[in-house]
Structure P
Amino acid sequence: MNNRKSEFVMTIIGASLAAFGILITGPLLILFLFAATASTMDHMMMSNDDIIGFTFGIGFIALSLILAIAACVFGFIAAFKMKKGTMAIKGWSIALIVVGALCIFSYGWITGILFLISGIMSLVKASNEKNQFDSF
């Protein structure tokens, strides 16, 4: 088994950034929800366009929060599975690539790039290990 220290470190950093994203988007979502309920109590203050804007804003922040939670969970699980060196490294590498692509196009491009790089590096090492064992 090859040493996967660089993939482990990049995945831990990406998962930690996703956890930091949870700490930012969670209170932001609560703040938007309180602002929306307080301003909808008085219908004279907001027009229909403002209510639609608040709805889309809350939806985008909620989607970012859900994706940050998923990235954090998948990142930490994949990092420790890679460090352990289980046989399912290829599957976790593909999961990191998928979550990384979703993160790039939504909330955290740094997290996404780290997940993509570590997933691709792990897949390449897994295929190199397979080729080395087949050559005997």
Structure Q
Amino acid sequence: MITNRHFAALLPLLQLVSGSVTCLKIGTTATATWKTDAGLTCKWTGVVGSNFGYNSIGSDYSCNGRCGAGCTGTAVGNVYTQDCFSHDICSYFNRATGGSSDVNCGNAYDAAVDDTALGAIYGCGQTNPSIAASVPTTYPACS
């Protein structure tokens, strides 16, 4: 249980990241955006909570936009945010590994860290959808 004393201790941290956590609603359309280490900006538009199944290296891409692996991986609540959506989509298409050190998606990973930690406090938690897996038919545009 968070008490007033706990909240007071968290307030400076919350003020530091204020505005950097953007909640997304399952079933809505969002645009994932990320910048690669090569300086390319990539974009892909799709549905929050979509289920791509597993990618070619065996990573779970159910519940896209959820901060945590798939629908059931370790997470602080079932939080859906813009930065987590961008990281999920980047990771799926680039078969990312290594978190922050990934060449293509490391920046998106870093941007999602505060969302993962604070998304529940910002009210981004929702019930995970139960959607059949469907591989995307479009690809990101990078320039």
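Bear in mind these aren't lab numbers, they're just calculated from the coordinates by the rules spelled out. Note that the structure is predicted; figures quoted are calculated from it, not measured. Cβ atoms are built from the backbone, for glycine too; each structure is taken alone.
Supply the structure label, taken from P, Q, corresponding to relative contact order in percent (Cα under 8 Å, 6 or more apart) with the calculated value 28. It would help to have the intermediate numbers written out before the result.
Numbers: P: 35; Q: 28.
Attributed to the structure labelled Q.
Source structure of the calculated read-out (FRET efficiency 1/(1 + (r/R0)^6) of positions 90 and 122 (r between Cβ atoms, R0 = 25 Å, to 0.05), 1.00) within P, Q: P.
If Cα Rg over 2.2 N^0.38 Å is calculated from each of P, Q, which structure is the one that comes out at 1.04? Source structure: Q.
Work out which structure the value -30500 belongs to, where helix-only ellipticity at 222 nm (-39500 (n - 2.57) for each DSSP H run of 4 or more, over all residues; to 500) was derived from one of P, Q. That value comes from structure P.
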